[in-house]
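Taken together, the values in this text are just the output of simple stated rules run on the coordinates, not laboratory data. A quick note: this is a predicted structure, and the numbers were derived from the prediction, not measured.
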Structure 1
Amino acid sequence: MRVYHEDTDSAGVVYYANYLRFMERARTEWLRARGFEQPDLAREYGIAFVVTALTVEYQRPARFNDSLTVTAEPAELGASRIVMLQRVLREREELVVASLRLACVNTVSLKPVRIPGLVAENLGMTK
């Protein structure tokens, strides 16, 4: 992804909260690459994945016009949660590292529910 002017502060450095937007996009693409669109998960399974915990380490700043790579790597799958490791890189230089806990919730009650078996299987993780 490319850093646009709108992503930066007055010094031309990426505003810290925008890294969370970049990570959200990467998780959406991670799901898409495994055959899942978020609206389809809601419609077919009645589930959504929501962030319940987040730890972020900002190591180096990204700047306007930088080309970034944002990763989304599953680290652990529980009955109703996924722990993800995400990185923001400029070439091979690590700029931001985050660990996120995602809960699988029912779209109506917003209460945690078990990740459906087919979804867990297609996410490449075994229970």
Structure 2
Amino acid sequence: MQRGELAKKTGCNIETVRYYEKIDLMPEPPRTTGGYRDYDREHERRLRFILRARDLGFGIEDIRGLLKLVDRHTYTCAEVREMTLEHLDAVRQKLADLKRLERTLAKTVAACNGRDVPDCPVIDALNAA
């Protein structure tokens, strides 16, 4: 299959496929006699893996690490679990940060009465050092 078909089958943008090839997450496919890239089921499987990992919030380098384990066929569940736990910790930290941000914004906006006056607690909070 050609790149466009691969992108369509996996629900991603054709430029995304190009990008993953450029940064070596996707292997270069063989070419047909006419010079077209010829992707196969393995390319589709790998792209779906990458896309799902991205959906779960894994960064490019984390995905690269997971793919290295998968490609070598030497991974253990313990190795993958450790990488996933590290990612889960980072996600939990981001959630905690977002909750703090939400509380701060809610408190700031609650102090604003919304009247047509130049005093604004939101602007005051943004100007605070």
Structure 3
Amino acid sequence: MLIEGVVNPQVLSLLARVRHTNMLVVADAAFPFWPQIETVDISLVKGVPTVLQVIEPILANWKCGEVFMASEFKTHNNAKHQAAFARACKGIKMTFEPHLKFKKRVPLAIGLIRTGDTTAYGNMILVSV
């Protein structure tokens, strides 16, 4: 029985299928449904869990080379919140692009983890190395 790290079986299954250069989306509660890709919904209530609570244990054991986010994240969130996202990425290259371009990447991902987060434009696409 797993007692440390990610213990959700659906999330573990999804993570195990990500290979070199594949993408994984970690999205907020309002993110649109994408029937083309598997979605693991771990939202519980508004704000639980957050995107940051989900990516931190994932990035602890996952080789990530780049993170994509919508550039609107910077204009809709204060500096303290932006810094929290940057800290969670621990020096991983963060690329910000218009959210319409960001959403074009989504169907190319291996899967999507939906959280209960309400951060404006706080969705992330993690790209494996």
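Things to note:
- If helix-only ellipticity at 222 nm (-39500 (n - 2.57) for each DSSP H run of 4 or more, over all residues; to 500) is computed and equals -5000, the structure in 1, 2, 3: 1
- Which of 1, 2, 3 yields 15 [relative contact order in percent (Cα under 8 Å, 6 or more apart), calculated]: 2
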